[in-house]
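What follows is a group of structures, each given as structure tokens.
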Structure P
């Protein structure tokens, strides 16, 4: 079992064999959780990452709407200059 060192800024390198075994690619995301005192890294798809970011935006009020129809939504987007 590979042992890795925690580096600067709390960085941990995933060993190459495990990285390839999981089919990971540079730039992809993993979720970090703790279960019974064990660190668990779970690969996450871009869709899951986008959904998590969207939910965070909603929680922090970084949204506009709701809208009664598509035209109202388009008008609001034009005003917001997105």
Structure Q
């Protein structure tokens, strides 16, 4: 166990950040899944900017890699455009 004040604080901060990152990552994955399961184009067009924004935020905070966010956004956009 850590003995220094700074290392104890760092442990607390890491736990807080890890919890926040897990929550945001899981929420984004659920949003991506919901968008992929959508069959109506109108609903999908409304959801796409929100999901893209969530992916950008995760990439900005280094929860996911920026290329992964770009690939997901590209695939989702392609999916939405193919809906009728």
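A compact table of results
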{"quantity": "helix-only ellipticity at 222 nm (-39500 (n - 2.57) for each DSSP H run of 4 or more, over all residues; to 500) derived as -29000 - corresponding label from P, Q", "calculated": "Q"}
{"quantity": "For Cα extents along the principal axes in Å computed as 61, 20, 16, the structure of P, Q it came from", "calculated": "Q"}
{"quantity": "Structure from which 30 was derived, relative contact order in percent (Cα under 8 Å, 6 or more apart), options P, Q", "calculated": "Q"}
{"quantity": "Distance in nm of label points 7 Å out along Cα→Cβ at positions 29 and 45 from the coordinates reads 3.1; which among P, Q", "calculated": "Q"}
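Only the coordinates and a few stated rules stand behind these numbers; no lab work does. What you see is a predicted model, and the numbers here were worked out from it, not measured in a lab. Cβ atoms are built from the backbone, for glycine too; each structure is taken alone.
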